[in-house]
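For reference, the structures are reproduced in the following blocks.
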Structure P
Amino acid sequence: MVSNNLAKLVENKQIIAIVCNQFGDTGKGKFSDYFASHWADVIARGTGGNNAGHTIVVNGKQKIFHLLPSGITEDSKGKINILGNGMVIDIKALCEELEELEKEDISYNNLMISKDAHVIMPWHVSQDRAKNMSQKSGGIGSTGRGIGPCYADKTARRGIKIADLFDKEVLEYKINKIKQFYPEQNIDFKKVLKESSPYIKKIKPFVKNTIQEIHKFKDQGKKICIEGAQGLFLSIEHGTYPYVTSSDPSINGTASGVGLNAQDVDLTLGIIKFPFMTRVGAGPFPSELGGQKSEDYCAEGLEHDINYELKTHLGGGDNKKEKITELMNSQDEFLQGVGIRLAAGEYGATTKRPRRTGWTDAVLAKYARKINGPHFIFTKVDSLAGAKKFGICYGHKLNGSTITDYDPNGKFLKQIKPEIKFYEGYSDISKIRDFKDLPEGLKQAIQDFEQFTGGKVKIISVGPDRDETIVR
């Protein structure tokens, strides 16, 4: 059932995009699922690969997709899900996701896979794990899924497309040509073909010219939801380079990745975690709670996973919720960050690594508004229930000056200090469905944020389920 406010938001809209205005992991999956359920006919994803992890909750049950658009759960209702030309696809990982759907008796008959998407090959994964996974000593801390090396081959004009998998002669030529760039890998075409054959066979019925298809759907008047991956400040174009992903998750890159242009999009909704935000992996994070200590701690990855943090900071016994709330209200910023991470479940959907936590940075959001448009979705707002106060960053301080515009220079972002304004905290808001009923401190923070950034908060998530949502 579509609420009146949602009906107004989508009135006269045909193409809507859900993108991230931060460092990823902001809840795009929930809202792609939300619009797939309540509005869209077609759900298309255009960037990244199985480094993304989109978590959605349907009827109280959590589902995590790494490649498939979140709308795949609506396949039985005739919804079309597209893996676009801008993606890089590990066909083994894709087939494993399809098998998981089969186990739960979820259909995927309407899935379409772009023939022009590039394929993550075994040597991409091996290279990524060997060279890019470590976050120590300034390492980038990639997910080790082969995304960067695959995009590098695409850019170097030696990549393998999905379409190439179905032409043995072309595939053999390309693989033999690429051997020289991976001398340590001992690439053998026959072995690669043998290991890949079951996956190639499984995906073949779904491979299409998705650019043609999406324009057909557009001409037919079908409602299209474009699902973003990662976040603007991980963009190869706009992010904190070199601590970025290998694609452009802005509205421009996301639209291009499904065969559309940004002008085709009637409404772009940029997601912002509020009033805290997170980052996975290395790179500048001006408003991080605990600063360098937090970054170094999270760089240890799975050594500091949720089980470690529960045992170390909560100990045994009951009253876990109360103990987490105590951590959130600690005078020690590092411990406060741990408390927020535990309260919000901020561990990588793909890697399980602890996410670095900090207050939402309005300076970054102001820049995101310029690139992705003025319409925001706030997520994870309910997670800070019980915090006595919360902060928003409205400036970057350096040498006594306050800077209110984003500069992607990594060295600069490492040197600045956040200028934080604090607001009165709040209790449980999960049952609220109208903006006017939100606690005063939270409403004031949202209004201040809108004034500073020039954006408008259209949707506020007050819980993980698709309908725990306020539409303004």
Structure Q
Amino acid sequence: MSMKYKETQNYVNGKLVNAQTGKFLDVISPVDGTLLSKVPLSSSTDLNQAVAAAKAAFPGWSKTPIKERVQVFFKYKTLLEKNLKELAALCTEENGKTYSESVAEIEKSIELTEFATSLPQLITGEILEVSRGVECRTEHVALGVVASIVPFNFPSMVPNWTIPNAIALGNCMILKPSEKVPLSAMRLAELLKEAGLPDGVFNIVHGDVDIVEAICDHPDIEAVSFVGSTKVAKIVYKRATANYKRCLALGGAKNHLMVLPDAIPAMTAQNVAASMSGCAGQRCMAASAMIGVGNIDHIISKICEEAKKIVPGENLGAVINKESKERIERYISEAEKDGAKVLVDGRNTKVNGKENGTYVGPTVIDYVKPDMSVAREEIFGPVISIMRTNTVDEALAIENANPYGNAASVFTQNGGIARYIIDKASAGMIGVNVGVPVPREPFSFGGWNDSKFGVGDITGKSSIEFWTKLKKSTTKWNPEAGINWMS
């Protein structure tokens, strides 16, 4: 099979370099099975080379005033805008999502970068005369070399959760992209260089679990951010913190939408269908469990109508690979075997002209019991599992019992009930009549419970505390002021 793009290389000190292992994985497009590239499986020696470059660049970059550092990101934002169509097309090729979803991903990357350009106004520090002639001052100081480990489902957006903020705040970064989608990250590196980022400040090392472990263990890496499954997030968090690094590891989710009989049927159905099927359900904010409170048959029928408008290969993208397709379809079959009713069935989907693509159609499963695997586990596909309860408290009990805590939403026209659910739901991001309650900048992204390990959030104002340390200074220049307990 011929390869569309050349072999992927690591990006170290502003240059493309070969990994030393000589081992590669194929990068296959889930859209149609095309061989896009090969990605190297790097070794700890390759990581050492990248960390050395970042460490050497850190003194000069961190001492550059932040007002000057963010000028790079003004230019980077312009380049993202200029290259939006190309970046979106590349995202679709390697990830499988629809072109419109890829455009939205690049637009979000632009918004994230825009926030980073505002950081000089957000980290001005504080100063106070605490006693006559005595001043205390705080300032945010960069950590040093940091690492960002990112997943396959958002090849551009999730890297841009960390790249602009961490680097604008004065750190130098090692990015470890998913080996399934390495091409978008490489294009981001080119745009950062074009924007004027000095060599060594941003580096990319490709690989699999060996590189993730090496990042967690490396003595010169000060902080690690991770986005992926909860299983791996726990491992990364434990390993990084055991090596005395700060770590923020975001895991999986099982997001619950609670639907009440007074919800507006058309709006609710559109939101639920879009939430469960957007990005083929491969996002940690996807609605994968719905809890009907009382009689909502009229809304479920509308949801099925909306689901049938979602057509694989047209307005529904592919799932990442064959293994994911098989796993998602096993969940559906198991639920059916256990007594649930499949109202809309997305199994055995083929797209004409893209027979080698990996597609799962939109799937709506009713009469799901809370102990079924489709109700408890993250499916990461375009599947919604519907459970039924009689009261809001019963619905909340199901939501609270799930170990994750990224998001929860309620669909109702009753403000009092909405507020009650906001207060009681055990999740970091809550929606009212919103299927995907992702905060916009400057509000931060982050869940609770088994959806996040570490303190703070990965984006927005909260990220400042993760990517910097606080320096406090106390000064006194006037001996005539005398001495008291404060000075």
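Taken together, the values in this text are just the output of simple stated rules run on the coordinates, not laboratory data. Just so we're clear, the structure is a prediction, and the values are computed from it rather than from any experiment. Cβ atoms are built from the backbone, for glycine too; each structure is taken alone.
One of P, Q was used to compute helix-only ellipticity at 222 nm (-39500 (n - 2.57) for each DSSP H run of 4 or more, over all residues; to 500), and the result was -12000. Which label is that? Only structure Q yields this read-out. Using Rg and Dmax of the Cα atoms in Å, for residues 67-194 alone as the calculated read-out, with 16.3, 49 as its value, let me know the right label among P, Q. Corresponding structure: P.
If mean count of other Cβ atoms within 10 Å over residues 19-26 is calculated from each of P, Q, which structure is the one that comes out at 15.1? Write down the numbers at each step before the final one.
On the way: P: 28.6; Q: 15.1.
Matching structure: Q.
Here distance in nm of label points 7 Å out along Cα→Cβ at positions 131 and 403 was derived from just one of the structures P, Q, and that gives 3.1; the source is P. Thinking of P, Q, which structure, once log10 I(q)/I(0) by the Debye sum over Cα atoms at q = 0.07, 0.10, 0.14, 0.15 Å⁻¹, for residues 43-298 alone is computed, gives back -0.30, -0.57, -0.98, -1.08? This value belongs to structure Q. When distance in nm of label points 7 Å out along Cα→Cβ at positions 155 and 187 is computed for each of P, Q, the one that comes out at 0.7 is Q. For which of P, Q does volume of the Cα convex hull per residue in Å³, calculated from the coordinates, equal 158? Among P, Q, the structure yielding 158 for volume of the Cα convex hull per residue in Å³ is Q.
Who wins on distance in nm of label points 7 Å out along Cα→Cβ at positions 35 and 147 among P, Q, i.e. which is largest?
The structure with the largest value is Q.
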